[in-house]
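Listed below are the structures to be examined.
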Structure 1
């Protein structure tokens, strides 16, 4: 059974007749020749009156049930609690039951209620088991794992970084889905330019990413036309006004949180809901160096980007079972329209403080994202690539 196929309440059962041969085999294997188990005369002089089968003989059939029924091949039984309630003797037929009572997603493990009864429906052993579901690693070729999915969904494609990324990916022959919020004219110009220059297919779609229904419509549109989505980049952002604390309102925070946190949440949530069979994928979100080193009067933006980073790293852990790599690109100051409120003097000062003596170009950020979308980064998840010319090193 695959982990995702196992449901709470799933049950399995096996039966076994305890024989003298079972007891002798157990003695031969373990060396446990306690007379209470092997000598009728000795047992007759105890309160049990008759030999009692080793408790672990019956309990061992929990392993049989786990290894052959729930979850079956690949089961790794790593924890068991047992309470021995009644003796089991030669001639008893034991009935071993297991029921899934919990799924532990972060471990790809399940918890089972384990109970053993005799032929008189008396419970003889009670307990719980924890089992890790180890799935076979299939050869990663084109037939089993399509890493070469030839399209990328870019959220926020009409921004400075989104447009540069679209140009970079189009030059690699990738088809594109460009999401935009309001700037339809720029989305159309970008679509026409990329299709004309690179001969690729470009689809544009308007959606407010903070609205669940609109994200679902976007994903339905894409999957109906192009199939399962494997690669997404969250490059959306909003205006970046410099606001001193005295003038801050909660609405300033909520605008950024809607884009960088709420929007990202609905993108990931919807992505998995329409791609249940996905076994490989790449999600890259664009953060900012303000998460490492806040700048003055950017509290709302800094808060949202910091929360975004926490969300991405959490999902990298929680959703690794889907084969999705969640990573971040964190630029320093980038030469885009987003930084129009910064004076030329401020930009020159940042460049002077940067070891590589300039601020980032959109193409620098696009190159890092392109790497994270490629198979070359398959062993990276939960990582942050800082594109800042060495201004902040970690």
Structure 2
């Protein structure tokens, strides 16, 4: 049980990412064309809903550590899954834009309760050894959400229409609710040690010795470099996720083929999540991260060129590069500062990355409204990814540096 339960928690974290991301971010764009046709909104006005969700998520995220301390991951997952189901039922009944905006306020609460930070902290509580691999498994859920919900939503839309599709999709959070009620526990609840604690493997990490406080982390260049890198890459990635179907529809692909593009993107993200999380457990994380940046940049440049001959290569490269960066951003934050203040640290980084992601979705829609295509929008994305190289050279393991300094002073 000591060896199995941590991996079961990684699977639960993956399920949380699958359901929450799939229903609030990655699969929702399938319905955009139907909503635009029925209500006559501009693309920018519709996509403003995502800016609402992500800015509010970011605003609340710094307090996630306090929420986890007070109510625990399990309670948050239960509450978030119930709210998500109710929000989807409400989506099936909308008649005005303000109602969509109100539902996306609820989506922000869902992402706080069941999204990235909760998943990463749940996994980090259970792992000392193999933490990179475990976080990679959890984040696979976000990638699977694009693969699964893109195709599922198209099938539902074609058979039932968009309103009935939302009603059927309201059942999906029930799966997460069951897992949260019956399975999710902390190491203290189960009376089990985290995997790798006390085994002689990375003994410094097995305790909180050397961990930075929240205030100490804020005073480091590493923190702000991570936050800015996250903000710029989330701008580009969520802009791509939210508009990729529209991008391919503009290239005269049908909806089914356009959804294949989203499936390809997330299939490669999924591979990158697991593959580069595993690699980072064995070789230099910073080198792997820079390689991911380069791959993602090449993909973004191809998408900005809007070439029908190379678009699928651009989608694949962008997805693969982002898959590795997504995992390593979370892993470097935890490893650089420790687990003690991880909730507050990750939450504050989320303020910036969520705001960046929301702006990316909204502004890409605005650029499309103004220019009639996605060329300018994806040129902005390629430029921002290029700028992340400047920020990433500032990364270092702050926790390790403190331990080395403390040892030298003691000697």
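Values computed for the structure shown
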quantity	calculated
Ranking 1, 2 by mean count of other Cβ atoms within 10 Å over residues 173-180, the structure that comes out highest	1
With distance in nm of label points 7 Å out along Cα→Cβ at positions 101 and 165 derived as 2.4, matching label from 1, 2	2
Per relative contact order in percent (Cα under 8 Å, 6 or more apart), the highest-valued of structures 1, 2	2
Identity of the structure behind -26500 (criterion: helix-only ellipticity at 222 nm (-39500 (n - 2.57) for each DSSP H run of 4 or more, over all residues; to 500), calculated), options 1, 2	2
Read-out volume of the Cα convex hull per residue in Å³, computed value 200, structure in 1, 2	1
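Rule-based calculations on the coordinates, nothing more; no lab input. This structure is a prediction, so every number in the text was calculated from the model and none was measured. Cβ atoms are built from the backbone, for glycine too; each structure is taken alone.
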